[in-house]
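Down below are the structures I want you to see.
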Structure P
Amino acid sequence: MNSQQQHNIAQYLKKHLKTHGELHFKAFKGGASNLTYSVKDDANEWIMRTSPPGTKAKGAHDMQREFDLLQQLNPVFPLCPEVVLLCQDSTVFDRDFYLMQPINGIIIRQKLPAIYQNSDLSALCKELIKVQHQLHQAPTDQLQRFNKGPGYIDRQISGWIHRYSRVIPAQDMAEPVIKWLVNNQPEDHRQYTLIHNDYKFDNVVFDQQNTSQIIGVLDWEMTTIGDPLMDLGCSLAYWFEATDHELLKQISMMPTYLDGMLTRDEMVHQYCLASGQSIDNYHYYYIYGLFRLAVILQQIYYRYEKGQTDNPAFKPLGMIRDLVLKQALTHLT
């Protein structure tokens with residue numbers, strides 16, 4: 001965001017919010033999808049979310065959808081951010097953006113924060129699963145516009161296959177995974193719930209005092225209503241453990257492989273305890289999650305290859321995509 005854009009947004013916010021003094025913008029590093037900024041004045045802080053410049057996948061980066069969902073969800077699931085303002089005025093900024101209240105705390109990213117060095121890491125894992133199940137229990141009466149009806153699993157499998165076909169790499173490793181997902185698709189009989197679709201350590205905020213308690217859930221861009229086990233599978237796809245390939249642990253976005261962290265099997269067991277239901281074929285949802293992750297990585301890498309973004313962080317994504325697909329291949333039954 002350049003200085004002129006910051007000036008335009010600042011003038012807009014001064015008209016629509018009670019501001020105090022000059023507004024200052026700071027981009028948050030990380031993230032490969034929507035862009036996030038801290039917006040501060042002398043008395044307030046807000047978080048600004050907007051889409052990236054350049055080519056966008058159809059249906060992605062919809063700021064109004066994300067704003068509307070959070071506005072309706074916060075009263076029944078207060079761990080999601082409280083939204084403040086949505087701007088769709090192209091004379092202010094060339095993309096839609098919205099502001100929300102910050103949730104300040106601890107976010108676990110690639111390296112384990114020092115505060116957890118002598119902690120029971122299993123407590124963090126159990127809390128993560130507990131809150132995911134709570135999210136799946138949130139009332140959806142006001143969110144039915146996000147429910148496309150029966151057939152969620154089939155829509156996801158066919159949808160991600162189609163997205164992959166549009167950005168397919170020269171060396172394609174996904175075909176056996178695609179065939180397996182199509183041939184082993186489970187019956188779509190589970191009750192649909194609210195699902196986050198990107199639920200993992202780096203999208204939750206832990207309390208700074210009670211460090212094993214989650215106080216916020218972030219990044220609701222892909223949230224919808226669907227099969228909760230598909231959501232669990234997406235989470236497990238990011239959950240690399242101690243026995244996985246060394247390269248997977250090296251590129252892991254979160255330290256889930258450390259001693260004391262639960263394994264994927266143990267995470268599934270915790271979800272079963274929370275939900276009171278057994279999951280006989282969780283490997284299907286895990287392999288789906290890995291394939292979906294590989295497609296997301298390839299979509300971003302495709303933009304990088306085509307020169308639509310020059311972010312150097314995207315350069316290794318082709319290699320990471322292949323590692324994820326190899327992980328899926330090793331779990332085919």
Structure Q
Amino acid sequence: MHSPVVVAFLWMAVPLCVAATGGTVEQAAARFDQLSAKVPAPLGLQFRVLGAKALQTRHPDLALKLAAPEENPGPAARRVDPASTETGLAIVLRLAQFSHLPSDKDRARLLIDLASEIRALPAGPVKFSLAWELHGAATEGDLGQPALTAVVDTFADAIPGAPPDASNYLELAGLIRYEHVRAPKMDSALDAALALLELRERLHQEAGFSLAALDGQQYSLTAMRSKVVLLNFWATTCFSCRREMPDLEKIYREFRGKGLVVLAVSDEKRETIEKFLATKNYTFPILLDSGRKVNTDFDIDGIPESFVFDREGNLVAQALDMRTKTQFRAMLKAAGIE
């Protein structure tokens with residue numbers, strides 16, 4: 001399950017493989033500007049502030065076109081306890097068994113059943129909180145399109161019952177764009193959310209960095225041109241990260257002869273990482289981002305998360321949660337490796 005980045009920085013990943021849309025940052029910003037302007041208040045301002053924040057560091061002129069620094073849509077509404085009702089508690093207890101089920105098939109069946117139960121509930125904050133919990137489980141592993149579609153439909157159905165919050169639409173857009181699930185119903189807020197994800201992708205593509213690995217060697221994303229780069233964000237405290245690392249190692253060993261470079265970025269202390277790796281046999285480079293600059297540049301707020309860049313430096317795939325070996329293969333195929 002996608003673990004949010006907190007002070008200890010735990011987080012989760014979603015099935016990746018998004019073919020990056022072409023175009024420049026300026027073009028993506030213009031598209032987002034047009035679409036976010038169509039979103040009614042207060043959501044419209046929330047989206048524009050998020051877009052301005054994404055652009056502020058490298059494109060302050062474009063940021064000012066979206067929102068002035070003093071504009072503030074106010075704090076996001078807090079979600080209610082999904083277990084605050086008898087029905088909600090029963091669903092939460094069943095969802096708690098998700099990680100303990102023996103196979104992805106069993107987990108997918110559970111999500112489909114729970115999605116149906118949540119959709120049948122009356123609109124309101126409890127229904128939305130339950131749908132939020134459900135969507136957090138859906139991106140771990142390879143649960144298949146029927147389960148993902150059921151979760152997306154349920155999440156979209158529940159959003160209108162929650163207080164207006166652009167982040168809810170961004171979560172929905174992430175499932176649609178990165179899990180390749182059809183949009184149940186498009187509206188102006190979802191259009192703006194998808195455009196904001198596209199803008200962030202353009203910014204990620206131009207974000208260069210240079211980080212030291214555990215062995216002291218420096219790695220630069222721009223220096224990796226002519227290679228296919230799988231950039232993975234992880235932490236030793238992230239259960240899903242630890243689960244996917246053996247498959248990440250298998251993929252690296254299988255394809256490094258074809259030009260694959262795996263760069264695993266952690267914001268933890270060197271001592272913590274070295275202690276974790278002492279009993280492992282991972283051969284891909286582990287990069288140190290203790291200041292979280294690269295994490296920030298890539299909008300990392302949950303781990304694991306992965307990005308694939310092709311030999312020309314184009315971002316061609318992205319995953320928001322733990323990937324399996326099969327899913328990593330699909331991501332690399334988008335970069336021309338198979």
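Out of P, Q, choose the structure whose coordinates give helix-only ellipticity at 222 nm (-39500 (n - 2.57) for each DSSP H run of 4 or more, over all residues; to 500) equal to -12500 when calculated. Intermediate results must be reported in sequence, preceding the final value.
Details: P: -12500; Q: -14500.
Working through the options, I get structure P.
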Exercise for review: Name the one structure among P, Q that distance in nm of label points 7 Å out along Cα→Cβ at positions 168 and 256 of 4.6 was derived from.
Suggested key: Q
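Thinking only about mean count of other Cβ atoms within 10 Å over residues 304-311, which of P, Q has the largest value? Present the calculation step by step, with values, prior to reporting the outcome.
Working: P: 13.6; Q: 25.2.
Max of mean count of other Cβ atoms within 10 Å over residues 304-311: Q.
Assign the value 17, calculated as relative contact order in percent (Cα under 8 Å, 6 or more apart), to the correct structure from P, Q.
Label of the originating structure: P.
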Study note, to complete from the structure: From the coordinates of one of P, Q, volume of the Cα convex hull per residue in Å³, for residues 128-207 alone came out at 96; that one is structure Q
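With log10 I(q)/I(0) by the Debye sum over Cα atoms at q = 0.09 Å⁻¹, for residues 104-295 alone coming out at -0.44, pick the structure among P, Q it was computed from. Display every interim value, and only then the final one.
On the way: P: -0.34; Q: -0.44.
So the calculation was done on Q.
Supply the structure label, taken from P, Q, corresponding to distance in nm of label points 7 Å out along Cα→Cβ at positions 48 and 200 with the calculated value 2.8.
Values: P: 2.8; Q: 2.1.
Only structure P yields this read-out.
Thinking of P, Q, which structure, once Cα extents along the principal axes in Å, for residues 88-143 alone is computed, gives back 51, 34, 17?
Values: P: 51, 34, 17; Q: 32, 18, 15.
Value 51, 34, 17 for Cα extents along the principal axes in Å, for residues 88-143 alone corresponds to P out of P, Q.
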Point to revise | Entry that produces 2.7 once distance in nm of label points 7 Å out along Cα→Cβ at positions 240 and 272 is calculated, selected from P, Q | key: P
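Where a number appears in this text, it was derived from the coordinates with a stated rule and is not lab data. Everything numeric in this text was worked out from a predicted model, so none of it was measured. Cβ atoms are built from the backbone, for glycine too; each structure is taken alone.
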